[in-house]
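Each in structure tokens, the structures are laid out below.
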Structure P
Amino acid sequence: MTGALRFRALQSDDLRLVHEWVQRPHVRRWWGDHGTYEEVVEHYLPSIEGEEPTDHYIVFLDEQPVGFIETYLVSDHPDYAVMVGVGEGVAGVDLFIGEVGLIGQGLGTEIIGRFVEEIVFAAPTTTGCIAGPDARNVASIRAFEKAGFHIVKEFVEEGEPHTLVRRDR
């Protein structure tokens, strides 16, 4: 993949675009259902306003918005922390590419690698980074592996199998 890649903190003006992306079948399949625009606002606005501990970003490629990525400290989400059992100092990351024409071109791997280096590991207390893609999302798991993550284990979340991947500093 070639082109200038950058991340910008999610702003309230971006929520219409996020809503549009999460309606697309290739995103909705793995990302879940944030059906209405109001549900998207309800889910993401508290973090934008600093009331929730997850940091959300829009991914830009050559100054065009192409996707969404988020990071959080696993310990800020106690139920999830118990489920994955990774300990202190570990951040989680989740992402999607909103533009279907960019799927399958290596962009996901590039986004993951750059984001972990530039954003996640910018915090000196962060010792590792995890993700838990759906176990059936082979393309996502492979993108994480290509970005230096290794498979740790499988776990069940909301009745669905997930694969825990991890990259240490």
Structure Q
Amino acid sequence: MTNEQTVQGWFAGRLPDGWFTEAPEVTVDRDEILVVGALAEPDYPDTDDGSKLEAQLARITRFREETREQRMRIADEAEARTGRKVAWGASCGGERRVFTSLSVPVMTRLRMSERHVLDTLVAGGVARSRSEALAWCVRLVGDHQGDWIQQLRDALVAVDAARAGGPTPSE
């Protein structure tokens, strides 16, 4: 079970009914599966933005605590099937929290001018290390080029579909 759609289907069938208000967002990469579901918004005591935020965060915290054992059993099953770790999160209203997520080392080779950028971010207090500075740069690109990144992802899905539908060589 490695195809992203297959993994999404498995989680759709495996997760208990009533956990989320809609199908969860299931994101898959080569190392990890992230499952984030939308929770029902609480009845707010008033319309103050501060109380809404607190109520949303409390709803997410309650979900995390009350479902922990069951989520871990489901994660163990998924890990056995896919060989990937499972991370969880929830959203409520405009708030989104990821409970657990891998921090995977990535090897990269940088030239002096690129290392200088990272070192400047460290010296300026933006990051504590080159690794953290590089992660900051990647998040910045993702935030500001999100539409373009999504176009690339969509194109890769089309390439995968074309490869899967292509001819198979005879033996």
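Thinking only about FRET efficiency 1/(1 + (r/R0)^6) of positions 77 and 117 (r between Cβ atoms, R0 = 30 Å, to 0.05), which of P, Q has the largest value? Walk me through the numbers before you get to the answer.
Values: P: 0.85; Q: 0.10.
The structure with the largest value is P.
Can you spot which of P, Q the value 2.2 was calculated from, given it is distance in nm of label points 7 Å out along Cα→Cβ at positions 69 and 141?
P
Supply the structure label, taken from P, Q, corresponding to helix-only ellipticity at 222 nm (-39500 (n - 2.57) for each DSSP H run of 4 or more, over all residues; to 500) with the calculated value -9500. Working shown, then result.
On the way: P: -9500; Q: -18500.
Structure of origin is P.
Looking at distance in nm of label points 7 Å out along Cα→Cβ at positions 5 and 149, point out which structure of P, Q has the largest value. Each step should come with its number before you reach the end.
Values: P: 1.3; Q: 2.5.
Top value of distance in nm of label points 7 Å out along Cα→Cβ at positions 5 and 149, among P, Q, belongs to structure Q.
A value of 3.3 was derived for distance in nm of label points 7 Å out along Cα→Cβ at positions 53 and 109; which structure in P, Q was it taken from? Walk me through the numbers on the way to the answer.
Details: P: 3.3; Q: 4.6.
Going through each structure in turn, the value belongs to P.
To test your reading of the models, identify which of P, Q gives 12.1 for mean count of other Cβ atoms within 10 Å over residues 13-20 when calculated. Don't jump to the answer; show the numbers that get you there.
Values: P: 16.1; Q: 12.1.
Considering all the candidates, the number was obtained from Q.
For which of P, Q does Cα Rg over 2.2 N^0.38 Å, calculated from the coordinates, equal 1.30?
Values: P: 0.97; Q: 1.30.
This figure was derived from Q.
Bear in mind that the values in this text are calculations on the coordinates, not laboratory data. A quick note: this is a predicted structure, and the numbers were derived from the prediction, not measured. Cβ atoms are built from the backbone, for glycine too; each structure is taken alone.
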